[in-house]
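Have a look at these structures, which come just after this line.
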Structure P
Amino acid sequence: MQAKYIQAKSTPIVSSDLFELLPRFLLQWYEVNARTLPWRENTDPYRVWVSEIMLQQTRVSAVIPYYNRFMERLPSIADLAAAEEAGLLKLWEGLGYYSRAKNLQKAAKIICAEYDGKMPADFELLKKLPGIGEYTAGAIASIAFSLPVPAVDGNVLRIMSRLKADSQDMTTVKAKKEYGQVIQGIIPKDRTGDFNQALMELGALICLPNAAPLCEQCPAASVCAAHLQGNETDYPVMPAKKARRQEKITVLLVEQNQRILLCKRENKGLLAGLWQYLVLPEALEQPEISKWCEENKIILQSIQPLPQARHIFTHVQWNMQGYYLKAAGCPDESFGDHVWADKNSLLVQYAVPSAFKTYTEFWLKHLS
């Protein structure tokens with residue numbers, strides 16, 4: 001059903017009234033336009049917590065199926081605390097930023113040990129749990145426990161910077177603290193969760209980050225300084241991002257007896273502790289692959305070049321060259337911590353990051 005948008009008032013309101021009037025405009029708009037999302041159907045602290053962690057750096061549409069499956073498999077904090085890590089990471093497979101899942105479980109174990117399995121209804125105590133920072137603690141505290149605390153994320157800072165036409169660097173601690181205090185002063189004590197979610201929703205649907213904002217549909221257009229000046233896209237002001245580091249790697253799909261080789265990454269750094277295909281540094285040519293296999297006493301039946309692929313992480317981009325190797329013999333000492341996974345194991349047991357999606361899909365299709 002197409003959303004109905006409340007029209008913004010046409011008469012500009014003086015800036016001194018800006019933030020005092022914002023809750024009324026915003027909550028009226030939210031009541032009509034809030035999306036129906038599974039974590040909004042039940043504001044149990046655990047459900048709010050999991051949704052907020054999943055939504056970090058991830059689109060809502062991508063999160064919904066993961067969230068529903070996660071809640072079905074691990075419906076309580078106790079279930080999360082008791083889950084095997086391998087199974088937890090498999091549930092998370094494809095969402096990325098796997099440290100989020102690991103921190104969820106670390107925090108769940110602390111909650112079970114120190115808080116009788118119940119999330120503390122305290123903003124400061126929430127911030128002490130692994131993986132929960134200022135914003136997430138504010139979201140949980142306000143939505144699940146109705147505590148009058150702000151939840152300031154990038155969406156909120158973008159809205160506030162445009163409302164005030166604020167040219168300060170919005171990535172600074174100073175800016176976050178300043179607008180946290182502003183929200184603290186205006187948040188309706190009887191609708192804390194709705195107000196914080198309304199700000200998030202406005203940033204997600206109307207006050208867009210990477211496109212022209214939909215000001216004609218914004219309930220706060222009449223009090224927005226940037227809109228009244230006609231320079232909405234000049235805000236927020238942020239320093240230029242550093243260019244991502246480029247890394248070339250070679251990905252080898254080594255198959256033996258219809259099983260694929262999986263190697264475990266180190267328990268630190270990027271994709272820590274996850275399974276991957278055999279990865280070699282640099283973009284190697286086929287003769288170099290043959291030589292590497294010979295040096296490591298791998299008996300090859302065939303080598304097939306695979307399509308190139310790339311994956312973008314926050315600070316690095318992988319540019320991958322792939323090869324499909326059918327092997328007649330592979331000494332285990334060549335690979336470190338590894339397993340040979342059949343199709344079923346790859347699908348249900350081992351979490352292989354989506355960075356390797358091109359090669360996972362190739363092998364599964366090849367077997368079918």
Structure Q
Amino acid sequence: MPLLSDSDWVLGPFVRPAGANPVITPNKGSVFFCPLRQSLVNWEALHTFNPAAVVRDGKIYVLYRGEDDTGLKAIGGHTSRIGLAESDDGIHFVRGKTPVFYPARDDQEAREWEGGCEDPRLVESEDGTYVMTYTQWNRKKTDIGVATSTDLRTWTKHGPVFAGASSGKYADMSYKSAGIVCRLVGQRLVAAKISGRYWMYWGEGEVRLATSPDLIHWQPVEGPDGNPIAVLTKRERHFDSSFPEVGPPPVLTKAGIVVLYNGKNAQRDGDPELGASAYAAGQALFAPDDPVRMIARTEKPFFKPELAFEKTGQYAAGTTFVEGLVFFKGKWFLYYGCADSAVGVAVTSGPGN
């Protein structure tokens with residue numbers, strides 16, 4: 001891999017605004033009538049985390065995962081729904097009282113109930129339609145779902161991204177985490193075509209690729225053996241020694257495609273500066289005309305758990321799980337999940353790369 005200075009391509013550095021975090025925390029008073037339980041639920045009572053973000057009409061909007069107080073007292077044991085919050089400054093948010101996206105009596109019920117709708121990532125299409133990828137969790141397996149909206153409040157579900165891929169061979173596969181490659185247009189992050197196709201980095205454990213003609217129907221990029229190729233894998237004694245997982249939508253820059261990702265530290269032979277099983281964030285650079293070819297990769301995390309609510313919570317080992325990225329008023333804003341319990345934000349001091 002050619003040597004390339006981090007300063008030539010890495011987004012950042014990111015700093016936490018003083019006294020601002022966490023920016024979204026659980027609210028036991030938020031009540032929602034669940035169409036599947038047929039009863040009122042406290043939909044964000046336990047945890048609020050893993051956010052997506054977008055700039056719209058001069059504001060930052062964050063879609064975040066809220067967990068109710070039903071089910072088992074364990075990670076993945078509650079029902080997740082997605083709430084919407086808006087901000088004039090990217091730090092102070094006004095939240096809606098009810099979720100905007102959730103399991104319902106629709107054609108995705110079997111994939112989303114009772115685990116719910118989790119971990120959104122968000123981009124715009126060229127015509128202004130919002131495209132959200134998210135995790136569908138029925139407590140048996142996960143799928144990457146895709147949904148579209150014109151206002152961030154009313155959504156159309158399109159089902160699993162690989163539903164029609166390779167004659168249905170991915171139907172039984174459990175997979176999650178997807179970021180669609182985008183480019184900065186003013187303050188908008190717009191889905192970018194490369195060689196006439198849209199591209200998506202996806203996966204937990206190994207990061208893989210898929211392409212699409214329309215942002216809805218996706219085909220994994222496969223190798224000669226017919227399996228999805230891996231473009232980003234784990235490294236011993238690094239912060240991603242257990243595995244990497246896709247973060248926010250990757251950004252096509254002058255230097256190439258910048259992929260922000262989350263790395264889980266191994267319990268043994270991991271990064272000695274991080275706790276076992278902690279999640280920290282790295283960046284990788286791929287060729288602008290060849291999303292398969294990696295050019296560079298950060299040796300150390302650019303963002304890691306440091307504050308008390310990042311180091312422990314529902315996920316006791318600690319996480320700064322990056323998932324939302326926007327460019328707003330000349331700065332990059334990075335939104336992340338704090339130990340599967342709250343939402344935090346970090347901001348660049350200037351425009352960065």
Structure R
Amino acid sequence: MTERAVIRVFIVLSALIGASFSPRPFAGQEPESAEPRGLLFPGEERHLANIRQLTFGGENAEAYFSADGKKLIFQSTRPPFQCDQIFILDLETNDVRLVSTGKGRTTCAYFFPKGDRIIYSSTHHVSPECPPPPDRTRGYMWSLYEGYDIFSARVDGSDLRQLTHTPGYDAEATISPDGKKIVFTSMRDGDPDIYVMDADGRNVKRLTRTPGYDGGAFFSPDGKRIVYRAHHPRTMAELADFQTVLKEGALRPMRLELYVMEANGSRQRQITNNGAANFAPFFHPSGRRIIFSSNHHDPARRNFDLFLINDDGTGLERITFNPTFDGFPMFSPDGRRLVFASNRNARTPGETNIFIADWIP
């Protein structure tokens with residue numbers, strides 16, 4: 001299950017409201033004009049300036065900075081691929097290149113701090129075909145594809161190494177600031193929980209044990225804490241439904257709260273409690289605030305915007321005011337820029353692109 005699935009939640013709920021390998025930008029990436037419409041909404045000027053659209057067309061999301069802030073790694077569904085593959089975008093040249101195999105489905109890519117290697121999850125070793133979407137006849141669900149394993153590679157996609165080998169879902173991997181630890185979500189013990197392992201895949205340790213889903217984890221800038229999202233059923237009926245759907249390899253993602261814990265799994269504490277879909281949390285470089293996406297402000301739960309919150313759950317502040325979807329925010333390492341995915345300026349319904357803006361403290 002990936003954060004990209006939240007985009008699909010939004011698309012399903014708001015359908016009535018108004019994506020080849022190449023060393024060059026893919027067809028349609030160049031903007032139609034120097035000043036595309038609808039890039040900045042009233043209220044966003046408080047924290048965002050000089051917003052720029054980086055992709056044009058398809059489904060693009062989960063864009064994360066390299067440690068030097070010069071590149072982004074992201075996942076995208078674009079021709080000729082039928083499901084997500086991993087790409088790297090050079091922010092100085094705008095060149096985009098494929099770095100995954102082009103087979104299976106991929107998700108959750110991230111740079112190692114030295115910038116020489118990347119990680120991502122993929123199903124290519126199980127089948128070259130895209131795995132089937134989940135059965136949604138009983139409501140919206142995320143798939144927890146059993147075929148997902150975590151791989152590392154050089155930044156050009158070569159020297160591919162498989163880091164996880166256990167049966168079941170292994171995905172949502174990110175890396176500690178010192179490059180020594182990988183935090184990820186796994187079904188290896190029967191419940192989707194958060195684990196850490198060494199950068200070479202050894203010494204796996206389980207961090208969460210509460211029944212339910214825990215995932216989407218990121219380290220704090222000093223590597224001492226982890227922020228993540230979770231769905232913990234609150235009643236026996238909710239738990240029974242969760243376990244039934246889980247046996248089918250899926251999850252209902254309609255309620256996710258945010259948590260912070262120490263890097264060793266201790267002191268797990270909840271920082272949101274609004275009953276909505278809160279996801280994609282990421283620390284500000286100061287380590288004191290967390291940016292995330294949520295639909296808690298929309299009674300219909302159709303609109304996702306970006307919010308800031310203190311690491312103790314206080315001081316909630318709205319950042320974006322787009323009436324459609326904003327998600328997957330990440331600060332540049334120096335804190336001067338913010339990258340995020342959005343439906344703003346979409347030319348077709350559900351089109352999701354990557355945007356970058358200067359950050360105003």
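Just so you know, all these numbers are worked out from the coordinates, no wet-lab data involved. In this text, all values refer to a predicted model and were calculated from it rather than measured experimentally. Cβ atoms are built from the backbone, for glycine too; each structure is taken alone.
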Handout entry: Highest-scoring label, criterion being distance in nm of label points 7 Å out along Cα→Cβ at positions 78 and 142, among P, Q, R
Key = P
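Upon calculation of distance in nm of label points 7 Å out along Cα→Cβ at positions 150 and 294 from the atomic coordinates, which of the structures P, Q, R produces 6.6?
On the way: P: 6.6; Q: 4.2; R: 2.8.
That value comes from structure P.
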